[in-house]
Structure I
Amino acid sequence: MLHTFAKKTNVPILTTMNGVDLAQDDLHIGFIGTHGNRVANMILNECDLVVAVGARLGIRQVGRTAQKFAPKSDLVRCDIDEYELSRDIKPNEEKYHTNASDFLRMLLNENVGDYSKWRNRCLDAKKILAEYDVQPGNRAVEKIASLLPANPIVAVDVGMNQCWCAQSLVLKGYNGRIHLSGGYGTMGCGLPYAIGSCIAMDKKPTYCIAGDGGFQMNIQELETIKRENLPIKIFILNNKVLGKISETQHYDLNDRFANTTAASGYSVPDFCRISEAYGIRAEKLWSYNDLDNLKSWFTDNAPCLIEIMLPENGLLTPKISFDTGVTKPILDKEVVEKIERILCL
């Protein structure tokens, strides 16, 4: 129903991280929040109306100071959980205690105009920012997405890989699913998610994207995959560090690393040899561009593990500072002004 509304009205759809799979293919613009796509957060700052459907708008989306959230905008909220609606984010917001499908059905019955011009401006801003905030992890995820079939089921583990996927995993088709741990932050969830999804989908090819740290939490489930002959395709983005934690130690603790890097007590096994010991074929790639050589693995009926090596010093960008609300890295003033001219109503 969301897709029907978006196609009918051309209202731009932004998502939270947990709902990133709701707007895919040509509907995808980005997700909002701490590590959200920069263009999505800039659109949020310039729009004059936000309609939040089933989005709790927690601290990762709103920030410490609620007054800075969508500062030029009125806010309409729909949620099935009345306790979420008990929080006020804006003084004069409208609230609807109902489920998302009923709310969207009511919107479809309203005489909502065509917002193609506004959506095109949002897409123009997205094009300008296409080469900013891009890390090797983003490029690897983009490459994986380009080779996936339409409407895939993708399970994503926790860590830097989760943020890279939320930012850059744009699926072909509208019916694919991206299973994320979200606010639970459960390292190791990717492989069990993929196993459950594969079984639920009658053993159709299912995809798992994990980091080297999270994958080690449930690496023994390779035995389950082999024993049950589940065609799960595993991609390990291996930067040889516990990235999300080491990043905090870098920014907030003056590089006092503890058990997150090779020098501070963290190590990574040879994932390919472990996979092969379980009887699952594996390949290590030193460049994500080499995924083209393994394209046939993506859709056949056998499990596989593909280890993609990434630089150890990669970061998550952009990042909104919790204390100041400043988005880093800071863009050149000329770029910001150009985007603001496009988006400013």
Structure II
Amino acid sequence: MYLKTLTIFAWLGLSYVGLVFFAHSWYVALPLAISLGLAMAGVGFSIQHDGGHNAYSERRLVNRASSWALDMLGGSSYFWHYKHNIAHHTYPNISGADDDLVVGWIGRLSPHDRSHGFHRFQQFYLWFLYSLLPIRWALIDDFHSMIDPGIGQTKVPRPRGWDQVRFWAGKAFFIGGAFVLPLLFHKVGEVALWYLVTMMVLGVVLATVFQLAHCVEEATFPLPNEAGKMDHDWATHQVLTTVDFSRGNGLVTWYVGGLNYQIEHHLFPHICHVHYPKIAEIVEAAARKHGIPYHCNSTWGALRSHYRWLRRMGRPATAATQPATA
């Protein structure tokens, strides 16, 4: 993990330095901006994500330092904890509770969400909206959360003390690196353009990886019963609402921080992702033994499944169809 961390941060640093100090033409800036966006996603997948789950190291300080990488890249590790660790991991694919299903009225990811006529085209336009998510997250959503904390049904206290300091320090660091320093060497239009390209690459990669695990045809979208309870126990629910992809592909596993083993991550979020390939063999065998559906797609198969799911959600007449559950 330490070698991987150094490698990804070196990738990030070289891409940034090249883009800010040495890119004086578009054909040099474009690949560097793409590289920077990919490197930022790599930091999020492999370093910040494990740190935020206290899975990077057995040392608390190392985990906290790893999670702070998100603050340096424009997000807020404080609000991410409530959005991801609590709202998503506790209630995956439960409409109204899992904030990862919320994309606003512009899209429909759950069969229990309200349908609009224009959703019939969402399998085409949502990919573009995915690319804009980091911009909204860093420059709008976090500040909105500071003013009005709360994520869906999850209560969020307003950050205090060092959490407040880290929030503003992170935003200042990000704005300085994304805008202030580049403006010393480039025109406003150039800075805006390559910031947009970098963030769009980051957004598409981040959103796609997470959508391939939950918003696909093989996953279920259950709701509480009349008594307000879920029909399955917590562990079974995690398996039914989550899908693995690209298992056995070492390059994908390395880059996405084991998030292609999403079932294993949801069952054991406090275990470092380097162990997921071995854990997956045990989990799949246990699921088969107890008759619990366990799904895994190839990379291309997962992309196609997500596309088909978006298309199905744009057709209200067939949107409620769900795969069989245990």
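A few points about this structure:
- Per distance in nm of label points 7 Å out along Cα→Cβ at positions 96 and 208, the highest-valued of structures I, II: I
- Structures I, II, by relative contact order in percent (Cα under 8 Å, 6 or more apart): label with the highest value: II
- Structure (I, II) behind the derived value -15000 of helix-only ellipticity at 222 nm (-39500 (n - 2.57) for each DSSP H run of 4 or more, over all residues; to 500): II
- Source structure (of I, II) for mean count of other Cβ atoms within 10 Å over residues 16-23, computed value 17.2: II
- Origin of the value 19.9, 63, where Rg and Dmax of the Cα atoms in Å was derived from one of I, II: II
- In terms of mean count of other Cβ atoms within 10 Å over residues 56-63, the structure with the greatest value among I, II is I.
No value in this document is a laboratory result; all are computed from the given coordinates. Quick caveat, the model's predicted, so the values are computed rather than measured. Cβ atoms are built from the backbone, for glycine too; each structure is taken alone.
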